[in-house]
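What follows is calculated from the coordinates using simple rules that are stated; it is not laboratory data. In this text the structure is predicted, and so the values were computed from the model without any measurement. Cβ atoms are built from the backbone, for glycine too; each structure is taken alone.
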Structure P
């Protein structure tokens with residue numbers, strides 16, 4: 001039997017419903033002479049049985065006993081097992097067009113490249129029409145800092161002997177996929193772009209708690225459209241153009257170096273793989289929490305400041321989350337300053353959840369500006385989340401752009417409410433006081 005022309009490596013962890021769809025998109029490739037290596041990163045769900053149900057001799061399942069928490073270990077194992085001259089990667093929640101691998105191989109032959117990649121459409125969180133496109137460099141001139149998602153990439157297997165394998169995320173100051181790409185670039189490997197969009201991604205890091213919710217409805221819909229619509233790619237490009245016209249096109253920021261392991265930790269937090277863990281002393285007295293914090297997942301806009309305080313607008317998502325480091329010892333008094341609202345309807349229909357429990361706040365005019373929301377939070381609710389953490393969720397029915405409401409040509413963001421200072425205070429019931437100092441048990 002001849003060797004496969006491409007070895008496809010799929011790292012996966014406990015998301016069998018998504019894996020099923022990504023595998024369908026690989027099985028449907030017009031390039032048939034391939035092998036598919038699915039590497040379970042310590043999976044404890046039914047991923048293995050999902051893989052074996054395909055009953056395809058090209059598909060292999062490899063189980064790693066310990067969960068590494070990153071694509072690096074399963075990718076390296078997949079490369080080690082690969083029989084082909086070329087390695088292609090597919091995220092377990094990403095989808096390929098049937099022509100993806102064939103297009104990559106054609107480009108490789110034409111340009112004799114080491115590192116070949118396609119264009120990709122990225123889809124924003126479920127309650128938005130946000131789109132982005134990567135992998136199509138302007139004027140086909142690739143810059144060193146242009147991020148190339150792994151699910152678009154095929155490279156020569158022997159490149160690993162020159163640049164090394166995927167690194168432990170705790171040892172690098174970039175996301176591991178970006179660090180791998182930079183190493184290939186800096187070593188002088190030849191990069192080539194297909195110039196075609198053949199990969200599609202719903203980034204888990206753009207959608208908070210995606211690994212807890214594990215919703216694959218959008219991937220399923222996309223796969224069905226791909227199978228039934230002969231103009232599928234053209235129609236998806238039209239949707240991207242619509243997002244550009246509606247100012248919902250996301251331009252990716254340049255990835256900046258950070259402390260080793262930072263990106264790994266942040267991504268696990270956003271995806272819901274780990275609970276918030278706050279460094280330093282956790283307050284148990286009165287806490288003034290400002291919005292001068294890192295915010296992610298299309299939930300908050302950039303930090304702003306008026307003459308009184310820092311604030312952030314919620315949006316473009318209709319749900320925005322913030323984690324407050326606090327030691328809950330009793331019922332709480334919480335006060336939230338809403339500095340602005342995009343309109344009265346948004347303010348009147350604002351819902352606030354604490355640790356996923358809906359809480360009714362009393363609203364009054366703030367002495368300086370906007371509105372002050374006040375509520376007493378029961379101990380059982382305030383203490384229902386992760387240790388030393390209170391999770392606040394701000395939900396509005398819809399976000400709006402000032403451009404559409406007031407014809408302001410300078411502000412085309414999608415906004416909900418602007419959140420300023422948040423004050424938290426234990427009420428210190430006598431019983432909780434005794435518990436704290438271990439006078440009763």
Structure Q
């Protein structure tokens with residue numbers, strides 16, 4: 001049976017655009033779905049129309065259904081005339097839309113169970129949670145409001161330079177501090193110091209978080225316990241032999257706490273083989289101020305995309321959405337493709353498996369360049385081919401040469417020394 005009430009609601013363009021995506025097509029009869037599709041075509045053809053006009057809609061409808069018999073055409077004319085001449089009260093409209101949402105949720109749940117029974121769904125709890133969250137938002141149980149921040153407050157936030165500062169001064173000169181909602185990519189070639197860079201910067205960034213707030217390092221590379229000594233090295237600026245000596249003296253933990261503020265200021269969590277729903281659950285529970293995804297490419301949950309690059313783009317967009325949703329700064333590690341091997345400053349398109357997808361989903365992208373010259377093994381190059389957290393008046397890309405000290409898990413600025421080789425003695 002054709003749902004006349006639903007058609008009366010969706011004949012208005014504002015309601016059609018706002019509600020159409022919530023209507024479960026599988027729960028409606030074919031005739032209602034056909035007319036709704038024609039409504040959409042009509043609004044595309046007549047973008048200035050705010051509601052369906054009966055006289056101009058009929059030719060569109062007939063052209064899209066040329067095989068209707070005269071009897072069927074007359075019946076549809078009567079139905080459409082009924083739809084166009086009557087409206088639905090607001091309270092009735094809300095009740096109908098609630099019913100539509102419940103129908104959609106029931107249909108989606110049935111489809112999930114079918115996929116689960118067929119072995120095509122690995123995390124049914126996460127998918128059900130996603131459906132329930134969507135239902136709450138659409139039904140108005142969790143209201144979505146517009147941004148109400150005052151322009152003066154927003155401008156003062158920019159002026160006061162708030163946020164977490166970097167250890168490398170070359171980054172501070174180009175970038176404002178990290179804030180909740182920021183999402184960046186840190187990329188390097190394999191075995192060229194990416195973990196050392198993260199440890200060096202994270203120990204400096206996390207120490208600035210408010211008391212009681214922590215950073216989490218989501219690790220799906222090697223064993224997470226191997227990261228802990230690197231964090232101690234980076235925080236204390238110490239070699240491994242110096243750490244062992246401090247531990248023997250019984251003061252290594254106190255030294256770490258004096259710098260970091262808490263023994264668990266950085267929490268390393270192994271997420272090998274975890275999917276996106278598990279990872280989001282960890283973030284929701286931990287309530288961190290800073291999250292490192294190492295490596296985000298290995299998180300499962302986006303394998304249904306037609307191409308690898310499309311799946312990765314969705315993954316990085318998901319990471320950025322989490323940074324906004326849970327108000328933390330996010331740093332995702334990635335790899336530089338073979339094109340960037342040996343280059344000091346790899347370019348924007350040299351991320352592994354992505355020319356534009358990953359890049360478009362982040363606020364900034366740091367590229368750790370490294371020369372293949374053995375004489376430059378202790379040097380790295382920091383470039384930012386994308387930088388939306390740039391300081392006003394500062395260069396977008398620092399293109400800086402820095403000291404790489406893996407023996408103490410640090411990246412350090414190289415002090416500038418003026419060239420006096422040609423200076424006069426006068």
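In this comparison of P, Q, the computed figure 24.3, 79 for Rg and Dmax of the Cα atoms in Å is attributed to P. Match the computed value 4.4 of distance in nm of label points 7 Å out along Cα→Cβ at positions 89 and 337 to one of the structures P, Q, and report its label. Label of the source structure: P. Source structure of the calculated read-out (helix-only ellipticity at 222 nm (-39500 (n - 2.57) for each DSSP H run of 4 or more, over all residues; to 500), -14000) within P, Q: Q.
Hey, volume of the Cα convex hull per residue in Å³, for residues 161-392 alone derived from one of P, Q reads 124; which structure? Attributed to the structure labelled Q. Look at distance in nm of label points 7 Å out along Cα→Cβ at positions 57 and 377 for each of P, Q: the largest one is in Q.
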